[in-house]
Structure I
Amino acid sequence: MSQIDLHTHSTASDGTYTPFELVRLAKNIGLKAIALTDHDTTGGLNEALSAAREMNMEVIPGCELSVEYNGLMHILGLWIKSEAPALNKSLQELRSKRNDRNEIIVEKLRAQGIEINYDEIKALAGDAAIGRPHICRVLMNKGAVSSIQEAFEKYLGPGGKAYVPKEKFNPEKAISILKNEQATVILAHPFSLKFNEDELRGELIRLKEMGLDGVEVFYPEHTKEQTSLYSSLCAELDLLPSGGSDFHGSIKSYIKLGKGRGKLNLPYSLVESMKNKRKERGLWT
């Protein structure tokens, strides 16, 4: 079976593999296609696509948008051109607001007696969009915490001593931006919404009216029952099934590229179904 992984991250956001390294790993383990879907950035797409050409590997350019919602909602956009002018303009405005947020987090950490400054975090992040995982790594390097989990529980997560909410798009805005870039729009890891079946069906109908194309049916944290439910809802509502590991590298070492926690085995037919739908709409693949 030709395997794929349609949800991965690189150093352009909060992963630990560069886009080139990620593509090389995918090639080495025998995957046929991956999607690079960094958080709220397209910054790694050119490098990934260049690596794909060099290695004769299929890379689907994408991104993952964080969405303002009651609960955790993320939306994937697949087949996004790296220039994506309207999307990148919106993301730049979002990053500007988040940089302000990051500086407030640093001020709160300093108020807790931790000697940390924003320049340290920028140096560690390099060209990546700065996020809380970068702050975690600085805290770990300083010995202020022993793990990412401790950093989030004690300081950076909701209820933490340095927590500041993140600026996000609402679902309609996120989907509208992605559709404007001719992306295939996928609801990521629906289990995180914590809906029962009827609630999720209603939400998917609402999101489909906004332009949602599919659902991430296959995901490491989904139970067999959830996977079956999400698959049946896709069939019922004429939505495309998708799947991926949410690979981040060593920051989530228990998640393996293409395998998740060891059980993902996603066929290329998922990509073919998406490509067929895009061709019907006259979109590039």
Structure II
Amino acid sequence: MNVKQDWPLISVYMPTFNRVQMAIRAIDSVLVQDYPNFELLVVDDASTDDTWQKLTDKYSNDHRVRFFRQPQGKGACAARNRAINDARGDFVTGIDDDDEFLPHRLSSLYRAYDPQYSCVCSGYIWDYGSMQKTLFAHDEVVTLSSLLDLHTLSNQALVKRERMLQLQGFDEGLAAFQDYDMWVRVVAEFGPARRISDASYKVNVGHELGRITNSPKRLDAHKQFVAKHRPLMSERNLQNQMFYRLMMEKQPLSLLELLRQCRYGLQKLKWRYYLKQKMARLSSLRIRLFSKGFAGLFKK
């Protein structure tokens, strides 16, 4: 087999900052891929600890890994864009430094790639620490309209590098929703995306369960995202974005408002949110169970 001809080079970009052990886990998950032709571009966003030294020492002899260091911290999007600009592959995809690839990640995405679609992504595994759940594990052609209802592409996709360059990469001006914004622009420009059911990406969230998701910074970024893409949105899209904001703000939802919202689709999501509010105590116990296991329910 001619590797370069039959398996085009895939460039994997990974930003990292001040969490070397997680970065090592992520890098190792890329290096055990069964896809035979890839490179990994790791961009250290001006870490203030020993991340740069430890990573470059550990992987200095692996020709598949290239390292870059930002002279000053510019954020994950700037790091991703630097990697994409320096990539040599026909295709690019990404990994966050606290996540993991399953060993067949790249091969499954490449086999699913079809030029009639703008990009290809997959279902993914949400790992709480002691428990996991799989999200979006069904095949679907994701249109622009459905994507503007809800971010269903996951935060990583396989896409032609030239398309990312044409769109000038990730929007470094957004404080959040950068991946969502990126795939909206890709789908708007190049057509529907394909999502496959095979969940080959693990999102490790156990260390982030205490993070505030309704911070003013995140809410402001959502407002910016909606304003940016408002010309593409139908009334249905706009209503569903407002519902997503309601969830971020953890606002109460009356039965009457629930029924009104259900006119715009996403009924399962909206009913789950409504019932979660009504069962707040059970929901809290569920999160503790996912993160700490059964024994954690009895610990203060």
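Comparing FRET efficiency 1/(1 + (r/R0)^6) of positions 8 and 128 (r between Cβ atoms, R0 = 35 Å, to 0.05) across structures I, II, which is largest?
On the way: I: 1.00; II: 0.50.
Largest one: structure I.
Highest-scoring entry among I, II, by Kirkwood radius over Cα pairs in Å, is II. Sorting I, II by relative contact order in percent (Cα under 8 Å, 6 or more apart) from high to low puts I first, with the largest value.
Every read-out reported here was derived from the displayed coordinates using simple, explicitly stated rules and does not represent laboratory data. This one's a predicted model, so the numbers in the text were calculated from it and none came from an experiment. Cβ atoms are built from the backbone, for glycine too; each structure is taken alone.
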